[in-house]
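Structures given as structure tokens follow.
Bear in mind that the values in this text are calculations on the coordinates, not laboratory data. All values reported here derive from a predicted model rather than from experimental measurement. Cβ atoms are built from the backbone, for glycine too; each structure is taken alone.
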Structure P
């Protein structure tokens, strides 16, 4: 171990420094992130799962709670356990748990990129994923998609290790594979999509070996490889059972989950895409690829495209070992196949591309590999060229870092410079679709009431009309307030800065702004009579807020 530390490349120290720095930043800032639409429901799901284990499986309420039992609850359970050992409240504990999971994802990306492309690739991949606002922002707030993304890249790492040890992976690699697969399927059953990535990679390996060994011997070696991985399935099943106990209550339950999520179950609502309000089942095929181009920083997207192109060249020209080519095929498939599948099948799409966060880590790895290749060529070109390349890389990375700092804590809403940032995207796309701005708005309302020495009405609470999830506002404001979607008799109004929320003709007490864009508003409506905080029909706003039990449960 000491020798490995002594032999660590400078790029390894850079990667470690980046991870440590991000951990420190996350530790100081996780409390800044507000609650989203799903926080109440998921926190309760975690408590129910904790009760299930605490009672030895006797309390099965978790398997009846709305539709969340169709999801794995590993993150929610872990956050519930963490909350019992911290001084933070439950929702802050969930933010802290999210930061921990996100940092673990960065570590896995580092090790994966380093294994495939070397130390420079590892360091670059960590930095590029860390400056991807979608990943960084969602790691604090997203109980479903970020853990799924981390589990997916963990499985990719296990596959790459297995390809390096082909056709007989070592016991540690098999154990990591079982753990990763169990966590992935136990987080979201759709994780089975990884079989397509692995299948493409294995095909590349078999074809590469067929040229030297012949097809039959190569196929037999592949069968041995698959057989050894298959032996780990019982262990993967056990891991899945821990994080998704509903799945093992009946052999058919995972298939019920697949069937349930194969059809969109909520009343469709409209979201803004390309400047037009569109019902979410009618989103165009360009939705995912276009948002990828506009949401992912240009340096990350450009280098990822270069990484994919280089991978395809290596695969088809037979450059590198079969293991290296199979690993590149795995990463390219993980980054591209989900996008192609969405374009072809055109499923229901909403909330930007949060459901596809799992393509970001393999993109970052491919981008890191591209950086390593570029720096290798620079070293061959001139002695000073790598220094110049490092300066350019640092400068471009710094631009995105500044953007992320300026919009804090709403990094997940950030658009890149090609889209004009949040200012250019404000009227064309959804920004704060999870209502994180309500935390700052609610805290400021409390400050304004104190500053202006406003007196609470006798015999009742302050009433706050909300355009958005009222439970979020209720938690932030406390027991002296009633937060509701009903406008009649309201004293204040808290509204999202989105297309379905009305701009009221009332004194504005505060606006949550970033880059001049309004994320939320607080109104004094004590002298105003109005019927609703909304400007449109119910189908124009998220159905979750209108009639979904998952969001009204905690009200």
Structure Q
């Protein structure tokens, strides 16, 4: 028995210690029995920050949020059985949004598998193709070779999570009873420890000089180009993209998640209203870029995606460090496996400054005309969902974070988050674009990003109510704006809206819930606002006060659709008139 406890303590102690040496210092723990030794050792290690979350589905997204905000791996620990299965949605999101999650599942030992033992199921490759690596760990054993094995396996696993494209990994730990480690053992954390860790040192994937010279030569003869920036984790991309745009004369079509629309960098070349004006048929028929250079994930805007698809004669360059490029438009003519920083830097160094032409001026002029028209909604007294975004940005302080839920909030952020000199970070879960786990992801991010305001619809809010527990348990600061249109507002913008007979029951799905009591149950404050002045006051108060604050603004789905269409129609008229005037 003592030999088992010693092996358990030293072997798993070596694993936990190696995690901290590799800068994996945050773990979200879902309580359970079989994971007891790992949980206790993590709680005991002075280099590990532990966060408890009872609901595994919410816990997975909470860890995802921490990892997104810290831009480094975060561990996730649960017991055996369906607990591990509840991590699946967060693992899928982490895989597709390229976030390094270290998923640790405890398991029954091999002799208790497939024999009807309680809380036992097949956890081998549980997450399938949604993890970059799966490892079935060996049972604890008291030997220097196995202590070294525990550390080396940890090193390889973390390296896999961090290599481009980053993503989740899964370690499954079979453990025999008894499960309580011995903390009084001498040198508990030192077994198998070498002088150095095996963490892979990463640098930018560099550009071949031959390709750079060739591309510089071609771009020098292409006056009509676009730089398209999607969701990106590189904070330096804003300055590099701005310099590349200045050299080439190409406008930057910046998705809000690129975090190029706001900040202290040069935004002269940034176009922020393309989602609206690229709906214009005349513009789509007459504006033909010769080259399109794209960084990061595919932008939110459907109008932009359709515009990209339409440019069949253009050169489409997709830059992706991993080589697993994201091109749902299926138009890429060249894929460059390099970091966006290396790509921009190489071109900036060798490109001559382009001669002035009308191309950028055309985009800038239409962008300003569009923005001028869209800003008319700032005078609306009606509860228009687009104005929710502009009014939040108006009161957010320097350095704040805006987290946009999927469905309508991220689309309204795309349409109505205009360029700002304030440094405001925009975040969202755009890997698989689900509405699950949004509250939990935002709360995880709020540990680092303070103040943080989450904009979320009522259905998405309902979907992750359990996530609010983290705010109470860990005393987190967050302001949640619930846009309550009593249902799935996005479906009013889709073809399903025309099927009136079954629309409300299948797509509108009103649930008629009052969230005030549940918010207070989790120790938060709740306010239902009437009017924009009160809305701004409550949001601003939330960003300057500790704790959980929920601000509910009630909107009408049909009225919101009408106001969106009215704005779009007016901007289309303005754009068409402007284009026709230019052609005369």
If distance in nm of label points 7 Å out along Cα→Cβ at positions 120 and 424 is calculated for P, Q, the one returning 3.0 is structure P
When P, Q are compared on distance in nm of label points 7 Å out along Cα→Cβ at positions 128 and 224, the highest value belongs to Q
Value 3.8, calculated as distance in nm of label points 7 Å out along Cα→Cβ at positions 48 and 160 from one of P, Q, is from structure P
The highest value of mean count of other Cβ atoms within 10 Å over residues 480-487 among the shown structures P, Q is in Q
Taking mean count of other Cβ atoms within 10 Å over residues 80-87 for each of P, Q, the highest value is that of structure Q
Value 5.4 of distance in nm of label points 7 Å out along Cα→Cβ at positions 184 and 488 was derived from the coordinates of, among P, Q, structure P
For mean count of other Cβ atoms within 10 Å over residues 24-31, structure among P, Q ranking highest is Q
Working back from 2.1 (distance in nm of label points 7 Å out along Cα→Cβ at positions 8 and 104, computed), options P, Q, answer is structure P
Across P, Q, relative contact order in percent (Cα under 8 Å, 6 or more apart) reaches its greatest value in structure P
Candidates P, Q; Kirkwood radius over Cα pairs in Å computed = 25.6; producing structure is Q
Value -19000 of helix-only ellipticity at 222 nm (-39500 (n - 2.57) for each DSSP H run of 4 or more, over all residues; to 500) was derived from the coordinates of, among P, Q, structure P
Computing Cα extents along the principal axes in Å, for residues 192-519 alone for each of P, Q, the value 67, 64, 36 comes from structure Q
